[in-house]
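Next up: some structures, all given as structure tokens.
Every number here is computed from the coordinates shown, using simple stated rules; none is lab data. Every value quoted in this text rests on a predicted model; they were computed, and no experiment measured them. Cβ atoms are built from the backbone, for glycine too; each structure is taken alone.
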Structure I
Amino acid sequence: MNSIGTTLKEARKNLTLTLRQVEEMSGISNAYLSQLENGKIKSPSVNVLSKLSSIYRVPLKQLLIKANIIESEKAKKEEDNLNFAQRVAFSSEDLSDDERKEVLRYLEYIKTHRKV
């Protein structure tokens, strides 16, 4: 499982934001953000996570789990589903409508042909 720092770094890079841009948007210092991403700060405040959640378009609940502020098996499953959905969303940005429909058809095919 990724740490909170890795999760934040990946989310920031997915949006092609620099630490300086996030500092300007959030009011959180560039140095603090760097330390957070590099694992030197392991317990950020809920306030910090809330700001970054909004900027990075990552559910706050996911960040709270990564920071070990909340924990549950159900939340873990939800987090895995969100991560998968985000990866699919980022991967599909440049697809045509026909290609997106084909991806959805393939997902339906996989679901209907599961091995029990």
Structure II
Amino acid sequence: MILISKRLIPKGYTGLTIFPFVFLKYRSFKTDYVLINHEKIHLKQQLELLVLPFYILYGIEFLIRVLQYRNWNLAYRNISFEREAYDNELNLDYLKQRTFWGFLKYIRVHDF
């Protein structure tokens, strides 16, 4: 379900997925199929990890990346869940061909 909320979306971001909802900053973003696909990839990731473990792993990896890169944006962009979503957001058929736990191939172990 897609909901619109300017207040819930952090500054500098356009969408946020909290299973089972996709929050978008502006109503016009509902027709941005690339953004919607990106957020649907996150929905799939969250579902595969039974929701709560997703948020725990996301937070831990984000903290590791912040320490590694010492840059908020670089840390965010290098979280394995975000890497998978950004790398495949243009492929609107990605979720049809995606393997179970597809985010695992985006974890760079040597970066830890």
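Given 16.7, 51 as the derived value for Rg and Dmax of the Cα atoms in Å, which of the supplied structures I, II does it correspond to? Of the structures listed, the value fits I. Taking helix-only ellipticity at 222 nm (-39500 (n - 2.57) for each DSSP H run of 4 or more, over all residues; to 500) from the coordinates of each of I, II, which one would give -14000? Of the structures listed, the value fits II. Matching task: 2.7 is the computed value of distance in nm of label points 7 Å out along Cα→Cβ at positions 50 and 82. Pick the structure from I, II. The structure behind it is II. With FRET efficiency 1/(1 + (r/R0)^6) of positions 26 and 66 (r between Cβ atoms, R0 = 30 Å, to 0.05) computed over the structures I, II, the top value is the one for I, the highest of the group.
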